[in-house]
Structure P
Amino acid sequence: MVAKVEIVEQLGEGAVLLPGLIEAGLAANDRLKIRLTLLQEASAQAETPGRPAPSLERELRSVGLADPVFVATVPGARRIDAETFFAPGGEALAAGAASDLAQMLRPIEAAEREGAAALGARVEAALAALPGFKGDRLAHREVAELASARRGGKDTLHLLVMDLHKALNEVAAATAVEEIDGARAHGLDDGDRTRVRAFMAGLNRTARLAFGHPGLATTAGRAGPRLTIQNDIGATDAHVIVVHVDGLDVTTTYTDVHRVRAKFFMSLFEGRDVEWSPLAENQDRRLAKGEVFYLLDGVHHARDADDLDRFLNFLGSRLVFLIDWNKARKALQAFISKDEAIDLLVGAAEREDGHRGFLELGGADLVFEAVRRAAAGRIPYGAPLGTALGEKECAAFLHNVLHLASEGLRDGRSTRFIRDEIQADLSQRLDSAESELLAVVLRHLGLTRTLAGAIETLFEAKGLAGLEERVSLARRAKQIEGKGDRLTVAAREIFVRVRDADDLLSVIDQVENATDGFDEAAFLISLLPADAATDGLGAPLGELAGLARHCAAELVRAVEAARRLPEGARADAAFALQCVDAVLDAERDADAAERAAISALMRAPVPVGDARALVLGIEIAQTLEEATDRLAHAAMSLRNRVLQGLSA
């Protein structure tokens, strides 16, 4: 009460009416925004008659523009000529705009705010220049000029409304008769105060995530039957949110010059039962670069008072995530796509990490510094981080950057410590890449071993498997080879994240070549004729196929052991080297088995005029032996990598 008395004494007798004038001025501001939207939509409708006309009936009702003619303003707009168009209610909209401007100015003048005279002069000039739109005949250029929000040139109605609104908010804040958890308020009853406290509880819980950035000043007041809560998000003139609470209904009016940020704001309320108005772009290309203005309304119907307070609490808690949002999105887009950046920002808001900590520590430069310090020699010069880490791993790293920056600043850690944490995280992701790569190689080798084993089963001492079984394996081998190709691509994507990894690239390529060899062998086996001439192939080729399968199995064991080396198990290194020797021994045995198989084939009788079995038998033997050669090369490259790790 003391504060209220002091304000009345300071402002004089006329100030007793100031709360009512402020409420009327804020209501006039809401109407003016809708009037401008109607004019812009009507202009667009006249220029593009076939486009769906947005329905603004709900928005009109919410601000008290109940005249039915305004509902027809947009759908009824039609072209007169290239420069002008007809729009029902256009003349009434202009007349109402003059009245609303006067209502917005009155509380500013009553409070004797500094700058009131200058605003008054601008209002007079705007009223003198305001088009009358006689006979509801409008000019596209006049509408575009009224709605322009570009500073540095001619004053416009839109700019004037924004400046009046800002001054009006300052008057409301300066003349508030009470403070409720940081919100400046006037004219509230006990129920209103409960609603404001719910809103401020959410806002105050997350406001610290702004990390010193200006904004989030809140004012509240009662205008007729509804409570109005307003928040100035950040420091941008056109970035404002107004919340109207009428009974159990909450109407959120949000203005923004960035369409993508407006869509982000809507996404924060998924699953919260909010009915949003269409997000339409209003633009006139007749002016340089065009002007875009977005006004978004969302309505939530609460079930009861508790549900109402929960929604207001959540709404208040989301506002900090709009501050510098576009700046954070662009910083993240230096490393990932636009959609991925937005997904990260949505996730950061859901976790209540936010993005301001990331920006406070340097934004994109914070990540570039971590790359310079942690990835020297591990990432090729000029390679994008998304390419070096892989898209998913890059997104996961940036997710953690947002978290570490926010958590660190929130908990009072030094910036040096936070930067070290981020660098350590990146180093760990780069170090774990080798194990991840070998895991992919291991999956590929599993396919290779399976295929080699299946080929072995086709050869029996008494003869060769039936034609149907051989053809079936050839088809299956082609499928296995396709899966192997995809694993090779995945392994190569991981390869770029591993430091000094040429030996591992050789492992990847040689395993792929071996798989291709077994696929070729399966195909050749399917071509063998089903007659007595092939019965003698079973024994000589069967031994070679068994050695090829054993060679693949030993390489699987070697790679499994090598995967554990980053954990420091030297016994695994010894076992890996032992398995490599077994692969090399099997390859030497395969050389001998190939010669033995070819010798046996050359001694076998060949039917007159049919050398298919002989030719194919030799080709199969050479192909299987070549596959073991590839596995041996892979084993030697793995051996070099293991020894390099032991000497590091």
Structure Q
Amino acid sequence: MVAAINGAALGGGLELALACHYRIAWDNKVVQLGFPEVTLGLLPGGGGVVKAIYLMGLMASNEYLIEGKRVVPAKAKEAGLIDETVDSLDELIPRAKAWIADNQENETACTQPWDTKGYKIPGGNANHPAVAQMLPVASAMIAQKTRGLLPAPIKILDVAVSAMRVDFDTAMRIESRGLTELALTPVAKNMINTFFFNLNQINGGASRPKDIAPQTTKKVGVLGAGMMGQGIAYVSAMAGIEVVLKDISLESAEKGKGYSEALLRKRVERGRMTEEKAQQVLALIKPTAQSSDLQGCDLIIEAVFENMALKHEITKELEPCLAEGGVWGSNTSTLPITQLAEASANAENFIGIHFFSPVDKMPLVEIIMGEHTSDLALAKAFDYTKQIRKTPIVVNDSLGFFTSRTFGTYLDEGVRLLTEGIHPIQIDNLGKAIGMPVGPLMVYDEVSLELSRKAWVTWSEMGVLDNWGDGTITRDVIDTMVGEHSRGGRHHGGGFYEYGEDGSKTIWPGLVDLYYNADASVAERDIKDRLLFRQVIEALKCLETNVLRTVADGNIGSIMGIGAPAWTGGLIQFVNTYGLERFSTRCAELASQYGDRFEAPGIVGEKIAAGEVFA
């Protein structure tokens, strides 16, 4: 039996191939091989773990099984997952048939490693000194990376080690039982729901208008060559789109293009791109200070500072440069699109396109519909997002939309805990303990205390300062930090933390003097729940008020956009497996002790009464 692999062989597809005597793959980048089950909270249960160990050994197979690494055929052949590659698709089936014809009577060729008497696993079995020495280190690294919140990686290692200590058939039974155990966990249910069903729903275009023809972006104008603008220019050029990168001076625009040049240089140095291809991508970006260069753009994305007056001024000045029927997108993280569109001569073609930093790494784009935004503009923004290989979620207009509004509650709750006397290190450590990438105080430093302060001035001028809850406590702390101590955040010389030239981070001693109270006591469980539940409650409010259009957008947006813990399956899916009634009860407990911001939104009670979950 020969596996002729002409497309993706991931998970069960690769396991099916491993059941064959020989594996041949078309050597093309569209062909990917690997075991992505760990990303769904599972393990390869059709022989994947056991056979990968026999073929590659424990240490070499770790990155495939525990990290879910996907590789192209050449890498798979090098690793030992497949036996041969062919250069063209036309060669694939003839070559597979030829191998069968050549090996009809070859018993050795038709015997798998695990069926070969005396076969030794590459790198040694579990008792080999090198392997035995590695196991404690691997376990510790997994625990550090998952923080004990994701059971699949450690179970995969457990099954892999067990497979090296028993015969093949027993190892296969251990693997099957490991899969069964994981499949019944709430974590797997959450991750399967979100990373398979929700993600497929979104990438399949569920939020895109169905009756609008495909909208290919050919020339995009990017206004502002700062951190966001330069990233947008890079991902657009990488997708083959002509880019006009405009700033107030040619020098600033060229500096923005330099960001792309540096990223491309790294790709060439790492062998991920040829020098010729890098130069072709770079040639697509035109830095300029001239408005006339924007003429004919079918999409312009404004990425300047979060100031309503400034954005209005730029819109009025440069919107006429759009090609007929072109769309204007504002890369704003908080300002309402409907109000931004008041400066537009064509509000129907005005839409929010919110990128996340760093743009080249973050996979999500939040598309925001203004009150007058048309389906055509939505289709344009959606298709552009897919064109640059990002995942689009679509939300309705609101101050902060979905991601910024929800993420803001995490920062706010962290600061509230600080004012209650909790040690800042404990606050940040417990933020990470629930699965957030970093603690709330550290991420506030990255976001910038100084910029938050300026944003509040803008919101106050707009009359929307406390639209979604009382921010007085956090504003007082930030005013103290910035106004009295000149602690504006990491990029302003330091904020809650001090940053050494060697990359080290330590709590600013003055923060402890200002707020820490050794007699203060809040249960660790309450701190963790406060940091998580604030975000979940805000996400539910967004769903309740139609800021979120779908549960899928909420789940994917919270994980890909603001780093919500993967084990939850997203902030809304979390409620389903936690249990709606249990969630409502816990909200009531927190509200009675810490304030009405923890009261469960009415939509939770409605679902309980209807006997439904969030879907």
Structure R
Amino acid sequence: MGLTIAQKIIRDHIVSGEMIAGGEIALRIDQTLTQDATGTMAYLEFETMGVSRVKTELSVAYIDHNTLQSGFENADDHIYIQSVAKKYGLFFSRPGNGICHQVHLERFGKPGKTLIGSDSHTPTGGGIGMLAMGAGGLDVAVAMGGGAYYITMPKMFRVNLTGKLQEFVTAKDVSLELLKILSVKGGVGAIIEWGGEGVKTLSVPERATITNMGTELGATTSIFPSDEITRDFLKAQGREEDYVELKSDCDAVYDKIIDINLSELKPMIACPHSPDNVVTVESLKGTKVDQVCIGSCTNSSLYDMLKVAALLKGKTIAPSVSLSVSPGSKQVLSMLADCGALTDILASGARLLECACGPCIGMGFSPNSGGVSLRTFNRNFEGRSGTADGHVYLVSPETAVAAALTGEITDPRLMENMPEVIMPEKFKIDDSAVIPPADAETAKGLKIVRGPNIKPFPESIPQADILRAELVLKVGDNITTDHIMPAGAKILPYRSNIPYLSKFCFRVCDETFPERAKAAGQGIIVGGNNYGQGSSREHAALVPLYLGVRAVIAKSFARIHAANLINAGIIPLTFENPEDYDCLNQSDILCIKDIFNGMDTGKLVLTDEKTGIDIKLACSLTDRQKGILKAGGLLRYVGQGGGF
């Protein structure tokens, strides 16, 4: 039986376990990346491990999230991360150099390598044939220390592409079509491989858009073949030596196969407040638009920006629309300026933002009250934009430009013919904003710089055999990490200050939660399906830990968040009978006994002391995860000799 692309990379990197779907495997990690919203905590964790130097082939610390410096907090975190990178052997990408995923694709990613990053959109690297996965900061810290990355061996899905995209139909529309087919939880537990003759019609930036958006399916990662198109991209970046060919075997076996004819696709749009709430653009014709944002790690490549510039050239945006453009990297911005495309963008009335994540994480450029914002981003969760009642739609750059020019949702196919965009044979190479680490000898004398906003890692406690606690919060399906621990300009600067950050935990769902949870001492949260979808931010586990949450019971969990809960020492449990969710009410006192035996058998019983009913729970843990929980989290487990 042949192997898929992902299985071949796993085979070459597996440290323990077997490639049997559903079993635990450990992978050797070649590269890591962090960004500043999650990086500070990851490096505090790394320091705790006592490792003198990173042991990966390459690790890069990016500053791209908290670039708005309205106080000392973000600047202090940047200096801390830079000092850690210099001392411990990481490359440091300075603020303004670009979004981690875009820059990593341009300058560092290599086909066939493994990459984990403390950002859920790390699968962008799958666009050049990397096995690239989002992970919690603690898992990244362990990998930097030379430890393996543990995951459940995924199932293999394949999407066969045929045909060729029509004018004004884009890679973003391909992603939205798959989200319409599978939903935000349809890829959970799977790696999505893209293949078929249609793949040859897609450039690397287009492939990267698709693998980036695969995160919204809940997939472990997404991956494209590494072929001549990949070689051309790497050659243009001056990195042809990094190219290796990667393709699946002709007799590879897949758990699910989906066929998409590119020629039949139309421009698509994801409506509020979920990436899978997808309809055709033409079906929303005439909807008034207040704001348009072009950029993010999904659609900020030079290819995207050149198309935007060509469509805006000689035109002026509608008076009722505010348009922002955020190039994905300094390379993109510099090349736009050199060829005159930046002038065309600015002349249209667009506002140029920094090469950073910006509006995608609510870091500036929030829409007006009740405003409609069309964004080329990957998420449109409620409140994520920074405006609680904002209505955010996800679209392609072409659809975004059409709306900016007309002031309403407009099918871009109604515009004049798409101008031809020719990609350069050679990109402008300037790595001056990437600071290399000190050599090992010099590093010994370097000091780490810590600002006053950096607080200690929250204290976890070993799992007890009995848990009696209040049900401090009950929530529904598809609770995101933005619900649990919001982002935005007012909150992100405190990502290294868990006590302060705790004031905002779950306030989107219940403003009284932080105070109630803290007062309860110990708490249990109950959720619905796909609990913890979205960002890889481990703060969505660390902050509830600080507030006393000891267990989360849900119908199902998102992969990264379940791992983050375990790493923090919080036990994730699922209902054996999902209908039992309806039997529990907030403020009930719940009791779970004989937890250690239940971990071994995979079955536990919860008693609701208010109603007297017993509810059967499932507990699916590996031996390693049991050890982590019993120790009180991954840091304690490693410290007690549990190993990497």
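What follows draws every value from the coordinates through simple rules; no lab data is involved. All of these numbers come straight from a predicted model, not from anything done at the bench. Cβ atoms are built from the backbone, for glycine too; each structure is taken alone.
If helix-only ellipticity at 222 nm (-39500 (n - 2.57) for each DSSP H run of 4 or more, over all residues; to 500) computes to -21500, which of P, Q, R did it come from? Please report the intermediate quantities before stating the final value.
Values: P: -21500; Q: -14500; R: -8000.
Answer for the origin of the read-out: P.
Name the one structure among P, Q, R that P(r) over Cα pairs in 10 Å bins from 0, in percent of 3, 17, 28, 28, 17, 6, 1, 0 was derived from.
Working: P: 3, 13, 16, 15, 12, 10, 9, 9, 7, 4, 1, 0, 0; Q: 3, 14, 22, 24, 20, 12, 4, 1, 0; R: 3, 17, 28, 28, 17, 6, 1, 0.
Clearly, the read-out refers to R.
Once distance in nm of label points 7 Å out along Cα→Cβ at positions 57 and 585 is calculated for all of P, Q, R, which comes out largest?
Values: P: 8.7; Q: 5.3; R: 5.8.
Top value of distance in nm of label points 7 Å out along Cα→Cβ at positions 57 and 585, among P, Q, R, belongs to structure P.
Given structures P, Q, R, which gives the highest value for FRET efficiency 1/(1 + (r/R0)^6) of positions 81 and 185 (r between Cβ atoms, R0 = 30 Å, to 0.05)? Before the final figure, lay out the partial values.
Values: P: 0.05; Q: 0.60; R: 0.35.
The maximum falls on structure Q.
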